[in-house]
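Before anything else, here is the set of structures, which you'll find just below.
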Structure I
């Protein structure tokens, strides 16, 4: 398997990449600071074997993302099977602005660059696209959240969730699917002017798109590895999970690599909520 990973310097992206490398995959990391992982002990053997490749670049820069595509495809010698976007930012706080993101559309712009710079004609079909978002982004999803999460998601996490809603809008458009009428459009400033034209300039339609929507993320242990064969240690549903408050980053990585990619026919091409 050949994977192009955006936002995999830490957390879910990194954890997923390590699992993929352990299964023999090749992973190309787009990193603003490759030196941060070049000395990583876990990655060292994969770097030596050529299975872990680093490209210096910023996902907010379309030229950098395009350069990453070229490296991942070995300049046209092989296809990319999966593009994994797990990029995310940390909220800021000020007395004047409250909770805000800088930039406000990091996740959205990065995914837009990934889709719009895909080199059409370089492989028979676009790769599977997996992007990590969040539960509770739309009014209907928010209404189904566990009661104690509603204030948090409605205030402190509102800014990053506006960005993630934008990324979902991009993912749905990239798949050639209609945006649900029940879902609001992202607020002004999240998607740039003419974004649809930018997205479609490659002419590619990413027909296999999965949106992963975790509950409140924790750094807890991976329950998935200890589950009985054929059983999941966490809840997965296309509907909002009303009793699911949290899920560990390790379990999201477990789901992506050990469940979703192992049985795409069952799990792929959907928006999936995941919680304990």
Structure II
């Protein structure tokens, strides 16, 4: 199999969601030590087409980290494009480059009492398809079927409204998805204040998510709560752990970029 060992200080972000792609870019771009890292994001802030991502595929063989949005809406449009990325890079996965996945988790897992049992086969499929170094579940991407019928969509593809079951986190305010992303990366503050404020806001978010886990999955709370740590939540019989976005996301990317180079 063909190897691409001479990879650059480069990261590819593959998503059709401009808000998520921007959040990933800004988190990495502003993280200490990434000043010289080139971050490739498709399209522009207004909209991202399949063709925008397809144009990036050949250059993924230059990247050390490939970040892939694997939620259902994206996979339905990008399955063939992602297959090309895997075909070009599979021989180098976990050697000269790593994949990082972000998704909404298995459909309907909020409706059951045993989420880990539902997550296990979901992670198995992702591991077999993409050989990821880490998987991040993003609670702000997961909507129940009932919620999808009640919310507004951005460009008829991705919801603008945050999941209804998470809206009580923000009390009386009703921020949209983009506002939530900006708030938790402290985009409203200058660089010298941003990192400290971001840590404080993430602590508040961790407490809010922990409370949600207690309410919805009291029996699984302790294990699921480990998803908020860098180590992630281990599932029985599965090597790929469950991490929760955006907790320790930048730290994971930094570690993967530092892995031994050929």
One of I, II was used to calculate helix-only ellipticity at 222 nm (-39500 (n - 2.57) for each DSSP H run of 4 or more, over all residues; to 500), yielding -8500; that structure is I
FRET efficiency 1/(1 + (r/R0)^6) of positions 78 and 134 (r between Cβ atoms, R0 = 30 Å, to 0.05): greatest across I, II for structure II
Distance in nm of label points 7 Å out along Cα→Cβ at positions 30 and 214 gets 2.1 when computed on, of labels I, II, structure I
From the coordinates of one of I, II, FRET efficiency 1/(1 + (r/R0)^6) of positions 46 and 254 (r between Cβ atoms, R0 = 35 Å, to 0.05) came out at 0.75; that one is structure II
Working back from 12.6 (mean count of other Cβ atoms within 10 Å over residues 182-189, computed), options I, II, answer is structure I
Matching 2.1 (distance in nm of label points 7 Å out along Cα→Cβ at positions 14 and 238, computed) against labels I, II points to structure II
Across I, II, FRET efficiency 1/(1 + (r/R0)^6) of positions 62 and 206 (r between Cβ atoms, R0 = 35 Å, to 0.05) reaches its greatest value in structure I
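FYI, it's all coordinate maths here, none of it is from the lab. All values reported here derive from a predicted model rather than from experimental measurement. Cβ atoms are built from the backbone, for glycine too; each structure is taken alone.
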